[in-house]
1. Can you tell which of 1, 2 yields 16 when relative contact order in percent (Cα under 8 Å, 6 or more apart) is derived from it?
2. One of 1, 2 was used to compute FRET efficiency 1/(1 + (r/R0)^6) of positions 202 and 266 (r between Cβ atoms, R0 = 35 Å, to 0.05), and the result was 0.35. Which label is that?
3. For Kirkwood radius over Cα pairs in Å, for residues 186-225 alone, the calculated result is 11.4, so let me know which of 1, 2 that is.
4. For distance in nm of label points 7 Å out along Cα→Cβ at positions 66 and 362, which structure out of 1, 2 has the highest calculated value?
5. Tell me which of 1, 2 gives 1.4 when you compute distance in nm of label points 7 Å out along Cα→Cβ at positions 90 and 218.
6. Among the shown structures 1, 2, from which was the value -9500 of helix-only ellipticity at 222 nm (-39500 (n - 2.57) for each DSSP H run of 4 or more, over all residues; to 500) calculated?
7. Given 71, 54, 44 as the derived value for Cα extents along the principal axes in Å, which of the supplied structures 1, 2 does it correspond to?
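Computed from the coordinates by the stated procedures, all read-outs in this text should not be read as laboratory data. Note that the structure is predicted; figures quoted are calculated from it, not measured. Cβ atoms are built from the backbone, for glycine too; each structure is taken alone.
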Structure 1
């Protein structure tokens, strides 16, 4: 057993994964979480017999989760049950059209033919482009630090480098492959998975819809928060010390080398390595250095969320449902140019109780209702929330969402301001910086701090980026760097 000690700041998914991997490698690990529960943005709320996930609502790339369990000598299937979500989603458009997006290819191809026969070929070409970008990223960007020189596998991956349609704007790539406006709007939604605009991010993000379609989307039986609970139980069983309600106020260092952390209580924890599982923009303050906060113009999207429990079944819903605005480009101009809540927002509704009855009482539905919101410094007072709620309900009703007003028995609102205060995300920016332009899309804050030896980063705000499986890859990269540079 190594005598090396590590402190992980933040008990989000990336922090828990980093702690588990370091413990498996022989490190003595302490994890410090400022709140009373672990999970970070992957949280949970219960009320009136309803259970809600407050953050991510879909699992992709399941082998990444399986790999984490394997790293600690376990099998995920012995601890969690993944339920495939089929169809992937139901889409409702402002002109009244509705259809299901399904991985059942004969059914999906028939939908494509009804929309525009030419888009069958366009869809196949679009997925082929995504497949090449995914294979390239899997063997380079997603498995190693960007600062490392290319190795043999990275050079070999260059064979998958697309020569066309991957290097312009994302929206341009969508328009090149699809003629039907509904399909263009559908596939332009995917950059929001990393908090960005399809009109300003690069076409390389085409790998996101490919990953979802090729490998499927999953729900965890009992809710996604079960993943956090399961990993926390494993961590405690492995001897990882978990300190709840223990905010870190400083990362202590000497001669550009971390020596430990200081807690709000005044206690200090010595460490040979520190992993910050949080927004990298908070590191300078913890190090006692001066640095400007992430500018509003560089922040990713936030969200306005309503958790709603209703006392009747809603069979017209699927697990995932999207109600599109009438003018997508105008919606993103509001979100990123004027940094205001859109007058006509696209609304995402997750109804996990359609797949997992444990999420709601019998004959009830648990609804996660979310609209993208700017990560600005809006106050989000009662008047602002009421205005945004009315815009959301107008879009839902216009697109055929059932009237649930008299059936609501539990409700909670989560605003961007709430996210900013609870998770330390500037303006509630869920993914830290947006992915607009090549530099922002690929040059996230590195996993190893260049200023202070022994300080590392794991999470959605660091390389390789946001999204639940990518956060786990970030933790994997960070812990491999620690093993390479801090083990003596």
Structure 2
């Protein structure tokens, strides 16, 4: 089998450790999976400047009794996608507080990621059905190949999303194990959900982004944790206009973009649920309704991810749809991606993200944090971030006229658009920055490690969900 996720050198691991405890914490073990060791902040005071000392001190208090305890995260890719971005930041932040946080990925070939992409689409209510050969061959065979060499011993292990979900019944995982679902499973395809449900119910608990995402039939504790962005990441630093244009100069020169013309940015992976085709239709409708001088651009930026094989097809379809439109640009896997994305958001006249399904949409929080007026769809986690008329504009995802109308409003009333940007930034500061994400995981870890007897306040209900 040819593996795709060879993004770091192979590591040698010690033999599985014993269950001995030191000061109440399990000696952490991890073997057979590919580990990633991201660099992170060196000072907690860097976060104090953004969120205040009181919130940072709260993290210190929560982490102190968890010093040395293990927290392992397992997902399917180290590059591309919001899960990898969050782990790249939250793992080193937890380590800075003394928690033994680690991050590893499973390995899979193209067939594995094709079937798990089908899982992803079907769990969100649409897509191509999967065959028994795909489930028992491409999926379960890959899980077993990963599991036969894997060993995890930790106070808390979090398995992210459908790709590695079946590890729970195939790999030796000692300690408390949680399944974290980052996608909208409010109306899942029944066949895929019923296939995954026995695996999910073997976990000690499950975490969803919103209550309405919880699928039927769960008989384990269920919790709510909202994704967050790292304000110290290169993508989320704040730029002056001149600083941003310096960062963007190579991209603008390569794609013939005049920085003095207004820009609408659309930034996400190329994916049918991201609904870029409707953004393009709305932009073209905007041009048909009234000639503007200077004409705005629509700039798409999207990276490919090793666990998302459909991206190339979607991009090709968009290029065909755009034809020879002189005002549309497509950028793929740009160099210095994080700084370029942050700089583009900071200078964009508006940001458009009208997914038909969206677990959360970290890119929306990133755009709000940069002060960009956001036009977002009235679906999933976007509704948590875009407060219509306050932090941005909400639209139905397929309403081309409404999207075009909001684009026109952003162009025509600069002061109102700037006010949306200011409110959006403060909304993110209060609710969607990385320390808030870590706070909830620390509370979850404290409960499952018996450090705190009380349930976290973000558990759904008093009993196991869905019984």
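1. This value belongs to structure 2.
2. Values: 1: 0.15; 2: 0.35.
Of the structures listed, the value fits 2.
3. Values: 1: 11.4; 2: 10.4.
Clearly, the read-out refers to 1.
4. Numbers: 1: 3.7; 2: 1.8.
Largest value of distance in nm of label points 7 Å out along Cα→Cβ at positions 66 and 362: 1.
5. Values: 1: 2.5; 2: 1.4.
For distance in nm of label points 7 Å out along Cα→Cβ at positions 90 and 218, the value 1.4 is produced by structure 2.
6. Attributed to the structure labelled 1.
7. On the way: 1: 64, 54, 46; 2: 71, 54, 44.
Clearly, the read-out refers to 2.
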